[in-house]
Structure P
Amino acid sequence: MNILDYINKDTVLFLKETNKGVCLEKLIARSYELGLISDLQGFSRAIEEREALISTGIGLGVAVPHAKIASVPDFFVITAVISQAISWDAIDQKPVSLVFLIGGPDKRQTDYLKLLSRIVLLVKNDAKREALFIANKAQDVIDQFSSLM
């Protein structure tokens, strides 16, 4: 699974939001605008339910909200670089500046884990994560993932 199949200039956002809920709404709206989801309300509800279980703030200033539902035909990743860190109730209690919204079909757990592992591999690298935090154009984000290949 090549992560670059899921990250491109259209799927990278730069946000100035200061609220987790608004940030998620923007990411979900982008996935709808791009035709990656057809059921906006259903996908939004799935993301909200997932966040209610336990925060998707994985630490290190990163969150990975995700949902796998039948109405989503293929995986996608919407990336947000946030200019002012947002409180996300992350595992390390640190605010979040980088969000990867993952959506996909409900019966492809192995593919989901492969996609997630590529993201985690990148953000666990201090230099690459810091480069993502200060990215100001989509190509900067894409370049960090390209360097994993």
Structure Q
Amino acid sequence: MRIYLPCTDADRDALRRGARRLPVGADRRAFAVTAQARQSVSADEEDLEYEAQQEAAFIALRAAEPHSRAAVLAADAAPADLGDGKDSDGLYGVRITRDTDLVLVSVHVTELTAQQNDASDTDPALLWFDLSESARALRFLDGSTCDTAGGGD
């Protein structure tokens, strides 16, 4: 099942090492298209995925320093490793139920900083980076400029 995780400092370290799998601990918060979301929201699968990813982006931005960008990791998890989120996790929230390794798929970095995004009245724009572009994604996350050819959403 595809899940979206707000990127942590430990996740950044894994990306710097070129990890293709991400070790995560039990009770880690993530976002996905849940059965509850499918029942509650009248939208196609692509729109539901977008909403799950946006939930992760908002959480990542809240944790970011004002002048920093934030990142979301897309990963595949075994459904058996996922459980219901807490009430505070919202419609798309899930929790990792046990220590496991997730298969990393891609990295998504906010185009704007946390402060710029707060001033905006739109959803965070996320630039998409293939996992093979992790180093490039991290450079952009850390504040360098990025041409979006081959790395934009």
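A short reminder: the numbers here are calculations on the coordinates, not readings from a lab. Remember, it's a predicted structure, so these values are computed and weren't measured experimentally. Cβ atoms are built from the backbone, for glycine too; each structure is taken alone.
The value -12500 for helix-only ellipticity at 222 nm (-39500 (n - 2.57) for each DSSP H run of 4 or more, over all residues; to 500) was derived from one model only; which of P, Q is it? Matching structure: P.
Could you figure out which one of P, Q the value 97 for volume of the Cα convex hull per residue in Å³ was computed from? Matching structure: P. Starting from the value 3.0: which structure in P, Q was distance in nm of label points 7 Å out along Cα→Cβ at positions 26 and 138 calculated from? Corresponding structure: Q. When distance in nm of label points 7 Å out along Cα→Cβ at positions 10 and 42 is calculated for each of the structures P, Q, the largest result comes from Q.
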